[in-house]
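Quick heads-up: structures coming right below.
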Structure P
Amino acid sequence: MESLTKENIKIALVSFQKDAERVPPMGMVYIATYLSERAGIKNIKIIDKNFDNILEELQNFAPDIIGVGPMTIHYEEASAFAKHVKKQLNIPVMLGGVHISTLPDSFRSCFELAVLGEGEHTFADLISIYLKKREFLPKDLKKIRGILFMNQNKIIKTSPREEISLDTLPLPNFDFVNKAYFDEQEIPGANIVARRAFILTSRGCPYKCKFCSTSHFWGKLRLHSPEYTAQLIKNSIEKYRTSYIKILDDLFTINSDRLKKIKLELDNLNVMNKIKGIECQPRANLINDSLCLAMKDLKVKVVNFGFESGSERVLNWLKSGSVTIEMNKRAIVLCKKYGFTVYGSLIFGSPGEKLEDMRKTLKFIDFAIDNKADYIWSFISTPFPNTPFWEIAIQRGKVDGEMNFNLLTPHNLENPLLLDDDIDKEEFKRLFLLGRKKLRKLKIQMIFKFFKIHPLKIFALFARSPKYYLDRVIKQVYKH
């Protein structure tokens, strides 16, 4: 058997995320970059369900070790995949990501081990062990911080690893993902066709919304410096010819001072003139004239809010008292005043929510439409691990660590897991679909407006990827 070295070991990182918007598997990009630049690993491949037939690519690449990082809604698929790999290839599959970090008791024996929390340093340490031993022995694993594994039918969890100082990380290398991520795309919110950059300028969020598990995964909020952030954007613009910056932070607009500093650094790098627009997620309770001016100066075009509910009582609980309905309304009005495209999201079926609360959400939708909000999504309240939603669902006997995690989808209209038992399901469904009908009109208006501005480019995009765009059209026309 040939010995494994940093030069010949093959590592496959497999992403099960597949969505219409096509955002790269960012965590895997960071892992691959770190292994390549800091651990000296030469053969790393990201296999991505957005573009790849996973099993075919796996067979062609013939990896020595595999890493997966499924969200909760993909945990069943990842488990079935790991069982297949164990049976057919007999190589280790390492698990990581938000799901297992927030619900370690759901660990399954089809996985060799699991990485908890941030994976860059931990993954590199594990690969170092594997290169020496070509297997993972319990005595070696016990020395690695931030993991769990099975030993004699018991889950062993090691001590947590310290959080990473973000600016010490290498700039993410997107050569590991499919080049199509950087094709020109329609961006209706900004009324342009452009290549998108995908940027993370922070990890974590200072707020603790009742439904959010990612804030628990990341721990306390950590920010890249303005200098590092500007380098991230510059690198993407120069290397991948991007011009539209999609900020993936849970909360990018912490305050106007940080935005001004980022703008200054981008000016120093002569980058601002190459940016057509920026999209980000602000928070309604932080929106004011000063922040809007800073966003506008930074070329922010699209803002995406978590409005969550039109009921003061429900919103107060969901957002732990940090946001009010009036703040949400003011955010719409103020952002439209400054010329931003306003997106948002709403949740139906939260614990304790009554039909009257849902009717108030419908009235909020009417307000948003009347005040020129551009598009709002609506979802079914869903319990995810390590959140108050999850604890309530456990108490109600709806979830546990051994459940079928396919049930945890924000589109489960027929069986909303967190809807109170005394709520009539048919009336709930009627109200949800009434809201969805109102919101779909916004989406259609935005699409038609974009089509009128860019008819030839739309046809060119459709001709380039007919199946992709046809699937999206069908989904919009026929979904609930």
Structure Q
Amino acid sequence: MADNNYMDFDGENLPFSFEAEQSVLGAILIDPKSILQVADTLKPFHFYIPQHKAIYEALSNMFELNRTIDFVTLLEWLKNNGVYDDAGGKAYLTQLAQSVPSSKNIVTYSGIIREKYTVRALILASRDIISDATEGKTEPGLLLDHAERRIFDIRQDKDISGLRHIADIMENETFVRLTNLCNEETRKDYVGIPCGISAVDKYTTGLNKSDLIIIGARPGMGKTSFCLNIARNVAVNQGKTVCFFSLEMTRDQLAQRMLSNEACIKSEKLRTGELTQEDWVNLGIASERLSKAPIYFDETSGITVPEIKAKVRRMNGNCDVVMIDYLGLLRSSGTKENRVQEVSDITRNLKIMAKELNIPVICCAQLNRGTEGKGSSHIPALSDLRESGSIEQDADIVMFLHRESYYQNESAEPTDQNKAQCIIAKNRHGETATVDLHWDGQFTRFSSQDVFHS
């Protein structure tokens, strides 16, 4: 089947296949049931010739409305919508029906149309990106956001797949995964990455690929410390690469916290410099261990999800976990009417990023003040997530950190300063639960109770 080029409205040649477009339309005319094979993946905008686009749109509408599709009904639909007159319509529909011998290759023809559309979309997107950049009226950061969004939208359309029978899925995906899961040599590539806190891993089955994991807590409860603990465990114990994006703390502050934890030196000492000779020895040992760990920090303020995704992609597949601290400081890549819509856009893109990169994405989120007005328990709930219900909706796992001592005041009875809880409030992989943890404030460290007591 030959390729053709038609002049677009700006006088530039854009790729398309005239024969493929004719063949799909002709196949549906001679065998209306064949539209079932392409209806979910081929859309009117994929066609280049305006008349072909109009004809396929008519066929799609008739299919969705459960109307009978044949030569006469299609001609009447096109005439009523002003696409063709009686003579012109009859002539061209006849030509379409004669352009293809059978409908058996309709899926192949559809694939050609979509491939040509993807190339055209890239050409047009590139033209718009160049135009926006040369005008010089937009900030470079926004230009990058818009460019990445255009390319991402094209990729999303290209990744559309049709329905597959369960037998095919079980044979080629489910049992392949189970076989590899039971094989000691390949098992590590199919299980979730242990976060290093065994009591939490028990319920979440580790950090699973394509998961969006939200860690919520009030300010100062220990969200950053919890994430750094997980980052350390994943990188040092499992040898997995962690990309940590901090919108609040600097790289030096994060490294300082990790050193304090690793060397068992009070974090205050690292801020004041009051270190003993023994402290320096412990710091040397800890820094050598952490230096070998594949942990990368980024402290870009006001970063967007597309920017994060672009930076992770530049790791050339060498990223196993993404961590973001925190959601409230992320910026939407587009203009939204209010913060609720902005957060909805951010969480949706975080989930898309996790799925597209096929890695777990962990993001911290602040809770509203509702926990402070709950009386004596202060136990957080999903309704306490700040700014948008989309956080709960888009996340695969939502975990809350809680320390009752956080709410202690002078008149209250003393509480255990080392007692903490991880409340798994949403879990797509299993049951919800409340896990008891040990909190070591001087080293900003969370650990399982059984590990601490052992």
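Comparing FRET efficiency 1/(1 + (r/R0)^6) of positions 232 and 392 (r between Cβ atoms, R0 = 35 Å, to 0.05) across P, Q, which structure shows the greatest value? Present the calculation step by step, with values, prior to reporting the outcome.
Details: P: 0.35; Q: 0.80.
Looking at the calculated values, the largest one is Q.
Of the structures P, Q, report the one carrying the highest value of distance in nm of label points 7 Å out along Cα→Cβ at positions 120 and 248. Mind showing how you got there, number by number?
Numbers: P: 1.4; Q: 4.8.
Checked P, Q; max of distance in nm of label points 7 Å out along Cα→Cβ at positions 120 and 248 sits with Q.
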Quiz item: Looking at structures P, Q, which one was semi-axes √(5λ) of the Cα gyration tensor in Å, for residues 192-383 alone calculated from, given that it came out as 31, 18, 14?
Solution: P
Self-check item: Structure responsible for 1.00, with Cα Rg over 2.2 N^0.38 Å, for residues 16-63 alone calculated and labels P, Q on offer
Solution: Q
Quiz item: For Cα Rg over 2.2 N^0.38 Å, which of the structures P, Q scores highest?
Solution: Q
Practice problem: Assign the value 0.40, calculated as FRET efficiency 1/(1 + (r/R0)^6) of positions 104 and 280 (r between Cβ atoms, R0 = 30 Å, to 0.05), to the correct structure from P, Q. | Solution: P
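Taken together, the values in this text are just the output of simple stated rules run on the coordinates, not laboratory data. Everything numeric here is computed off the predicted structure, so don't read it as measured data. Cβ atoms are built from the backbone, for glycine too; each structure is taken alone.
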